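Coordinate-derived values only; no laboratory data. These numbers come from a predicted model, not from an experiment. Cβ atoms are built from the backbone, for glycine too; each structure is taken alone.
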Structure 1
Amino acid sequence: MKTKEINQPGGKPFLLVQDKEPLDVFVDGAINMSVGPSVSKLIFFRVTETDQEKKMDIREPALRLTLPTPALFELASFVLQQGQENRDKILDNAAKQYEAFRTALQQLKIEQGEKGERVP
């Protein structure tokens, strides 16, 4: 059994036991949150499809995370800290993703023509 001592800012130190992989659940975003005095709940969603007529995503709840409220604020603090520490990398990566997406769309426009018709 593998253990690791963890010291997070704002939280008390603890030992993390790593004998198996944690459950991986992919979500597209958060859809709702309730913060209570003792327990908080976050509801996350997945985009399942897009309504072409309304041009709107169809979202379905995918995961409800229930945790003690103090742990929610510890998580929020940890997210902000990590965001600040990795700010430059996050912004750089976002710019690269934007450029790759823009290039792909420009190529699509060239292949399909200006009005979306297919170019032979």
Structure 2
Amino acid sequence: MVTTEIINIFAQIAKADGQIKKVEDLNVEAILECLAAGNAPDAISRYHDRKNSVDLANAAGPIKKLAEIDLARKLEIVRALWQIAICDGELHVEEERLIYQFIDTIKMTRRQSIVAQLSA
């Protein structure tokens, strides 16, 4: 299941450089198709509803409960975040900051995050 917190962090990464490009939207949609399985249309709709109003200043608060998910799912989410961040051909400093903030919040090690980054 794709939670609201996951959709929000995807929207935050897409918006982090100040604008959401079409390639970022398409990438998020493709990722949600994979992660949400049979519930993808709902997850994609929720992403589009949230993407323009997401709060970049309060990125860490709502995602703290994701610290309890299993490592495989964490790796999957972090891999997706890197894919969203770099899909437009550049890695913006705010995208990177948000990803590392997310990694710290969900209690992943840097080594685990590197594995996810290299497989993105």
- Note on the structure: From the coordinates of one of 1, 2, distance in nm of label points 7 Å out along Cα→Cβ at positions 14 and 78 came out at 2.3; that one is structure 2
- One of 1, 2 was used to calculate Cα extents along the principal axes in Å, yielding 31, 31, 27; that structure is 2
- Query: -12500 is what came out when helix-only ellipticity at 222 nm (-39500 (n - 2.57) for each DSSP H run of 4 or more, over all residues; to 500) was calculated for one structure; which of 1, 2 is it?
  - Reply: 1
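When distance in nm of label points 7 Å out along Cα→Cβ at positions 70 and 102 is calculated, the result is 4.8; to which of the structures 1, 2 does this value belong?
Traced to structure 1.
Going by distance in nm of label points 7 Å out along Cα→Cβ at positions 22 and 38, which of structures 1, 2 comes out largest?
2
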- Note on the structure: Calculated from one of 1, 2, distance in nm of label points 7 Å out along Cα→Cβ at positions 6 and 86 reads 2.2, and the structure in question is 2
- Message: Starting from the value 35: which structure in 1, 2 was relative contact order in percent (Cα under 8 Å, 6 or more apart) calculated from?
- Response: 2
